[in-house]
Structure I
Amino acid sequence: MPPATEAITLRPLQLDEALSLAVQSSPQLSEADATVNRAQAGLQTARAYTNPSVEFLGGHQDARTISTPGVPGSTWRTAASQTVEIPRERRTRLQTARLDLIGNNFRRSGVRLSVEADVKHAFFDVIRRKQQLAHSKDNLALVEDLRRRVRLEVEVGEKGKLELTRAEAELARAHAAVRNADVQLANARAILKVAIGVSSDDLFDAEGSLSSTVTFAPLSELRPQVLSNHPALSEAQVLTARSTATVEHERAKRIPAPNFTAEYERQPDVTYYRFGVNIPLPLWDKRKGQIAEAQAEVSRSQALARQRQLEVTSALERAYDQYKISNQQVEGLEAGSLREAEAAVEAARNAYKFGERGIVEVLDAQRVLQGVRSDLLDAMFARQSALIDLEELGVKHQ
């Protein structure tokens, strides 16, 4: 392990615990929660009625030197006004705010699925790198044992120094492979920490294994299930409905909202009250621009919904095919190539002991075994990644 990693505490972590920590700590989920809270506040704002206004004026009146002057003394005026909302405008405003809240709830669900998928990818990548490191260390142990044997044989004169040179070169290669696997493991642990969103100094050591084979329904059955349940598609549909409600809201705002007023004024010699109404006349601004903008947003939302449907369908087909192909590769390697490579290494080592094979054959067989192990590990991780992608899309396996 590199010196920089030795001073860092490794905390064992199960997958369920990693997902729970991500829900609590992920900045993406915090941002999604804040967006939902903002939408809830927006709905509360849409429910509010227009506040009335109250006015009070006071002063002093002086008489002028004319034939019929007013009576000098104090004057004051009190007035109140209230704007009356148009019912249609209020109804469409509330509908827009409700749909915005529903859409943000769907968005939060989609963000949570994405965060959980990122955590799973990073979690199983750590497991993959740990197994890769274990394979590299196993190979290093075998090469070291082989080098010791060759060195003894060279010292007693049974083998030439060329054999020892080859063994030492392979040993250096094995050491480099261990160091490289160790670095990749450290990087994977750091990525897992970022995916979870925890800011502590500790690194997480994922505990588990790459999953075994699971069974899925045919793709023709999964497609309608995903299209009807995926949060991103539901969000896109709600956004389209909200855009349509916004068009109706802009149209409703063309109707002028009357403002009723009442006032009472007292002068030294006169007292009177008045009632009135103020109605804006939509002569110049008929909100054509705002309505056109809202209609354009409807077209944009509909296009976005179609695009998301295409993306989700493509992601489903891609993940489904990747899982099938990767699973076939895993089964083929486990049933054939891996066993053959292990048998070839054992046979080459036995033949080397009896002088029937040289060290080159043993090293070649060991390299083949390492290659098969690496291919198997990559296929298992690809299968696991495809499974995670399918789960993110909402696919249930049997």
Structure II
Amino acid sequence: MPSYSKPGTERVWQTPKLRDDDPGRHHPVGWAELFFDLVFVVVIAVLAGNLAAHENLLKFALQFTAIFWVWNGFTYYNERFESHGLDNRLFTFVAILAVAGLAIWGRNGLGRNYVPFAGSYLLARLQTIALWLRAGYHVRRVQRPALSFAGAFTVSTALISVSVLAPTTWRLVLFAAAILIEIVTPVITGQFQAGLPPLTRDKYPERFGLFTQIVMGQTVTEVILSVAAANSVSRISVPAIVLAGLGLLVGFGLWWVYFDFVARRPTSQVIRVVLAWIYLHLLMLIGIVVIGVGLSDALAVSAEAVLPVGARDFLLFGTAGVLAAVACIELTLDREPDEPTSPVLSPAMKLVTAVAVAGIALSPLQMDAFATLGILIAALGAQAAYAARVYYRKHQR
């Protein structure tokens, strides 16, 4: 359950204090953190809409990476400096305003809305950096990573500022370089963070699980809204209803695979492994959004018609990417003595399945929506069946 403090038990305004408590203590997600995450529902819907409107996949990935890094920046800061004072509520609301700007100008955010979209990104990141500098002022142990983050942000700000005056192609290159610098900086500063207290083994993975739920919710939304749109034009057919059910089953399969193999286990405490865990989540989340858009495109055509190449590729390559990412994430997780999954077989199954699905995507086969979704369900179902077998067998002992 989210954390809640009784009135009068917390100081009104709190200075940053590095969380350094018993690693075995339960750390619930706060209500303010949950509310902050909800704002990203809108942002992700806007970016999915860009992709559905046939925006360049690389542009979508670039925007999504920027937005994910904004979310991760606040999440990581709150992981290190948990606070329940009014300062936390104020900073959260200011962050929500910046994220709202990302949503408002996210549509064509790397085109005609580039200036306000990039400005919203810088505003959101500026607050994160300011919070780290404030923490570095009060907590000597975090001064070096705080200054490193600030230095990277300064370079990022300069690149984005120059990009406003550049032609479209160079604008994208400069913006991509700015984002890359920011997401690579934690790797460079890993040695400074290695001496910090261990990450929570429940709250931090739970935050990523909640964000993943939000992204998966977009997949469910795409299916339901596609059927509703078709029904508003004419009465939908039985094959279309069955196809929509299969689309929801794909979404449920994605949920099953992630929450059985990833979300229930903590990541390693080695900072570079944690960073790999974060980057792999980014790749997985992009794949989930791509699948959702592919489902929307598949439901927009006749159930018996051959799927357009774009929709087929989104579904197949998206699924292959998600399975490969989950397989790699498994390798970053800690294993308890009673962990039922095999450290070799479990990720190997996902990698082999991912290669097989990608091979089908690269083939010249023409398939309708039923055949394509059948492949996805089989690929995800194999992992779910393995999970059910090892987990339920464990509980029956």
Structure III
Amino acid sequence: MTPEEILKALVQFPSVVGQPNAAIAGWIAQYLGDLGIEAQLLPGPEGDRTNLFATIGPRDVPGLVLSGHMDVVPAQEPQWSADPFRLRADGDKLFGRGTSDMKGFLAATLAIVPSLVALKPVRPIHLAFSYDEEAGCRGVPHLLAALPSLCALPAAAVIGEPSGLRPILAHKGKAAARAEVQGRSGHSSRPDLGLNAIHAMGRVIAAANDAAAKLSGSPLDPVFEPPYSTIQIGTIRGGEALNIIPQSCIVEIEARAIAGASPAALLEPVRKALEGLRAEGFGTSWQPIAGYPALSLPADAPIARLMARITGEAPLAAVSYGTEAGLYQAAGIDAIICGPGDIARAHKPDEYLTRGELAACVEMLKRLCAQFAQETP
């Protein structure tokens, strides 16, 4: 199959984050099986979602991981020009949900498998495709936990998020949580008889605002924009009607941390403010909903130097968005980001990848794997 044919097949699976993904994982496993490569399907604790792992070459030698996620964000926006789950070509552009983020990288990776098999690599090339990356990298930790039973610890990983095929060395870490306050409802004419959950949540929001303001001072890391860790509340829900004392209020909050800072620790002042409401009779709940560590790869790391030679691009110091790369690094694997497409097209109607970008990624991966796989372990 050509890279475009593979991309067409992948896009047709509506593998939306948080939904069962047996169809797309099974198709990829069958594709690899037809080429003589056994794919390991690794179900997550959800029971209806699975990671996929496959190896070309020896399993007992430190290898290179080509990493991507099979899930995509929903495509319910009315601005789509056509069915988002049918690849549509218009000139050089290939439209469809996930073309840039990041089924284009998966298609390019799968397209080079026949050449990898013929290469008979001395050092293995691993394919690691995860689920629910778009929900805060929920799937890949289970894949990483299984690695010791699958292969020797890999030497490096390339995470194919859209970067215009420019290597990227760093991104911030993230922690997200859902905070809930439970009060006591009643008629708004007697607020003295109720417990207003929205009013109480206001103090939690103030604590988040204070914590965010303190972060803008120091520490600073100029490779990031902004050059400091951040906290923000993104959603708030509460109340039923103006004349009813609101019984509950829920906010969702996130911290994005520069390298060296713990994203979860940044949220501790907010969690403590929430728990402090219990002394006044409120019920509270703090539920972590997503998280991943920062990525910080030295520019002189072997995979960084190799990617610079292969792409002809000096690595970019950092990006604002997050990826699974920080989790690979935390597992002891040097990780770098490099993939086709543009992050600015992701999560939008009429997402697209160009044919030129897809072809360039195929050639980049061929050169990368050929050089890495034949080096002496």
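Values in this text are rule-based calculations from the coordinates and carry no lab data. Everything numeric here is computed off the predicted structure, so don't read it as measured data. Cβ atoms are built from the backbone, for glycine too; each structure is taken alone.
Look at mean count of other Cβ atoms within 10 Å over residues 267-274 for each of I, II, III: the largest one is in III. Using the calculated result 64, 63, 40 for Cα extents along the principal axes in Å, pick out the matching structure from I, II, III. Corresponding structure: II.
Tell me which of I, II, III gives -0.65, -1.23 when you compute log10 I(q)/I(0) by the Debye sum over Cα atoms at q = 0.16, 0.33 Å⁻¹, for residues 51-90 alone. Only structure III yields this read-out.
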